[in-house]
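Novice: For reference, the structures are reproduced in the following blocks.
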Structure P
Amino acid sequence: MQDTANSYDRNGSINTKTQQRLQQLLTDLQLDDAPAGGSLVVYQDGQCIAQASVGMAQPNVSWQPETLSLNFSTGKGILATLVHVLVSQKLLDYDRPIANYWPKFASNDKADITLRLLMSHQANLFSINSIDADSETLLEWDSMLAKVAAMPITLPEDATRYDSAYSALVYGWILGGVIEAVTDMTLAEALRYYLTEPLGIANSCYFGVSSDKVDTVAVLVKDFGASTQDHSVDSVERPQLRSRRNKPVLKPDSEHTLRTYATLSSYQCWKQHAAKFQTVEEYNDDKNTEELSILDTAQINRLYLNTNQLNLKNYKAALIPAGKQPIDYYNRQTLQAVIPAANGVASAQALATIYAMLANGGTWQGQTLIDKATFAELSKPQVLGMDAVMPAHMHWRLGYHRLFSVCADTKAGFGHMGYNGSVAWCDPDRQLSFAFIHNFDVTMLNDIRQFALTEAVLDLIDTD
């Protein structure tokens, strides 16, 4: 089947007004980070109504809706969707113990843990730090399956305060192991057969990028000076030891950035919510009302992910493996490894297509991938309280969190964001889907692009 990205009519369903406004917005939100950029794609009622791109994905390669990108945990939404297809096919059941499908998983008191508990992050299987695995082992699929099958349950610090504990890394190996057990396929084969081939995006969505595609994945601008993906002999033989990758740069907002924020349609809404934080002292004690007259990145981001409530011990346990040497996720061999919770690679077009199917209740172009009963289960919030790892009420569904908006009613919406601030979501009430991916060197905790673009799209749809 031909990829949807290459077969749909680019102009037949595009809403010109929405297209132009989102293109201008994405261009404005390049801020001071050129030549880095990204792409966004929006579907409504099963039709692509807008797509926009800005900046460079690689030296001399412009961003396009079909550009492949490392999207970190945004890929968890793809993995969850594959599980729901298998539930709809009666290969899996949310309430049967995982050990029924994968007997080795029963060790260390895990015999009664179900898919429902795991996918709503209530299984207390969040601590990658509890697994003895260095950065080389993390790239070895079979070794990691054995280690997560044998891992212990770990309660988060201050467990009574939280209703869930986000499994940032472990989650992917467990779901991948279950998928392989019930399909008798590799994860890549099952993904293609049950999900991406039916949607026409089989060449645009990966856990473990194929060798013929890995050189096309977007890279960070700080790597533009090196050969693409640093294909030195040393990097191939010892990819995770090539060099310690610098963390994203935390830089003060420029006057240009602050002026850009002030032009956004959501800015007045943000100011109202920031003032509420100030009033009830939930915001930041050293901020006063006058200072809130100009909102910066940190103030806006905290409206969505309040870092003042971040439990650093739980956050590190979930995201930082026990090995001292960090993984370079952009390295060529790491991209080709299978780390489903963290190294999902897809295009904006592919992500928006998956969520367009979900926005339509599980059907796509006459095919039913997810039946009505299964869709009702996957889209229902399972837990509403504070998460032990993420500094927010995540409202976990089965594999998705709530659609983050402070300016619109999005109670039916769900999706998944990534560590770098990429995101894909759907809102079945609006029959709307959205995907935004990029190569800006930022994280979800120090950038507002995903939130600004989400609020803008919802505003455009609701006022159109």
Structure Q
Amino acid sequence: MSLLERLEKSNLEKTAPPVGPAKDTYKELRADLHKKVIAELSGVQMSPDGDMQEMARKIEALVMEHLAGLNGGMSRLDKERLVEEITNDAIGYGPITPLLEDPDITEVMVNGADTVYIERNGSLILTGIKFRDNDHVHHVIEKIVAPIGRRIDESSPMVDARLPDGSRVNVIIPPLALTGPTITIRKFYRDPLQVDDLIKLGTLTAEMAEFLEACVKARLNIVVSGGTGSGKTTTLNVLSSFIPSNERIVTVEDSAELQLRQDHVITLESRPPNVEGKGAVTIRDLVRNCLRMRPDRIVVGEVRSGEALDMLQAMNTGHDGSLTTGHANSPRDIISRLETMVLMAGMEIPVRAIREQIASAIDLIIQQSRMKDGTRKITHITEVQGMEGDVITLQDLFVFRQTGVDENGKITGRFEATGIQPRFMDRLEAYGIKLRADLFAGGYW
């Protein structure tokens, strides 16, 4: 006889005054109810247009039905908590479900069963949320990775995945993670940020946004550079929104995160090897394939390795207007990183030839940084001007200059135009784009 049945029988026989369940009893009751609900839901057919709210109502009804004989055994708050926890386990992501639904939380970090941190307003906060045990964390991990065809086990203990809303997920489990299974979720806004949102957040100014929109429409090749968590993908999304709707866009990503709103978008996603170590499809494979798909624009979520060579070759062979991101701390650093990544392609290419490829392929570098107060700012918009000897010459067009920190710990500073016009102004004019004469005048906002 299950714990639930014993409690129901005890209540019906009224052998003792009812009391609220003890902590261990509550856990057993929750586990018992969870099994019963899952078993009953397995035979429930959802309507074609059914949603999670409909399923949540069914779960609540089932739980309350099973608890009907325990009116004196549990308080109303305990019952509501039980319904919420079982619902989160059944159709959500366990105890972190409320965190994922909170729009003010930007990152969720599970460091084993007993420790969950969040990032809110740029600050890390320890929550009181706990999983039952490591198996409970594994259950949530499986719910995340299974729908997108990824696997996680001792032979493949690390995985990159995504949630249905595009939020980025990284998972690493024992024996590599000594503190227990670890989940890091970088949340995306349910409605992708638009350029006006970035202006309000202080990421860039209206003048910089006007310039970047012109560059995208004039089909310049752009690299967004920055560190981890600096907002590169968000900026790439915003840049992609400037692409005209009559162009064919092919995106290439490790985990599909870009949220383009144009109609003609083909999304390609890499694939890890199977259990036998075969069948992997890399970013480089996809970049080479998308060249045969008649793209007007190629958008690569991030270049990390040898795919940089294929990306540069695409930019140099008629695929203007390509966009990508890369990890680096400055515009000069991303040039060095691209050189290294090209060498990772396994081809013996002279360094000068690589630099010539980079200089002719890339028109603009957007450097983004996550400041100490948690805000994200575009710190440099830099033109790649060409080669002088063996050196690629760069010229800053817009920069952010930090002036200090206020009493609340917020970064203070200003965006400045350096007063130098880019060399590609004639290219903008060829596309019928005329920028304000004072846009590049030295000054600050």
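Throughout, read-outs are computed from the coordinates displayed, never taken from laboratory work. Not measured: the values here are computed from a predicted model. Cβ atoms are built from the backbone, for glycine too; each structure is taken alone.
Novice: Taking relative contact order in percent (Cα under 8 Å, 6 or more apart) from the coordinates of each of P, Q, which one would give 10?
Specialist: Numbers: P: 27; Q: 10.
Computing relative contact order in percent (Cα under 8 Å, 6 or more apart) on every structure in P, Q gives 10 only for Q.
Novice: Given structures P, Q, which gives the highest value for Kirkwood radius over Cα pairs in Å, for residues 93-180 alone?
Specialist: Working: P: 13.1; Q: 13.5.
That would be structure Q.
Novice: Consider the structures P, Q: one of them gives -8500 for helix-only ellipticity at 222 nm (-39500 (n - 2.57) for each DSSP H run of 4 or more, over all residues; to 500) as calculated from the coordinates. Say which.
Specialist: Values: P: -8500; Q: -10500.
Clearly, the read-out refers to P.
Novice: May I pose another question? Quick one: log10 I(q)/I(0) by the Debye sum over Cα atoms at q = 0.18 Å⁻¹, for residues 141-188 alone came out at -0.64 when computed from one of P, Q, so which one is it?
Specialist: Values: P: -0.64; Q: -0.49.
It must be structure P, since only it matches.
Novice: Here P(r) over Cα pairs in 10 Å bins from 0, in percent was calculated and came to 4, 21, 33, 28, 12, 1, 0; which of the structures P, Q was it taken from?
Specialist: Values: P: 4, 21, 33, 28, 12, 1, 0; Q: 4, 18, 25, 22, 15, 9, 5, 2, 1, 0.
Structure P accounts for this read-out.
Novice: Kindly point out which one of P, Q the value 4.4 was derived from, the read-out being distance in nm of label points 7 Å out along Cα→Cβ at positions 109 and 269. Please report the intermediate quantities before stating the final value.
Specialist: On the way: P: 4.4; Q: 2.6.
So the calculation was done on P.
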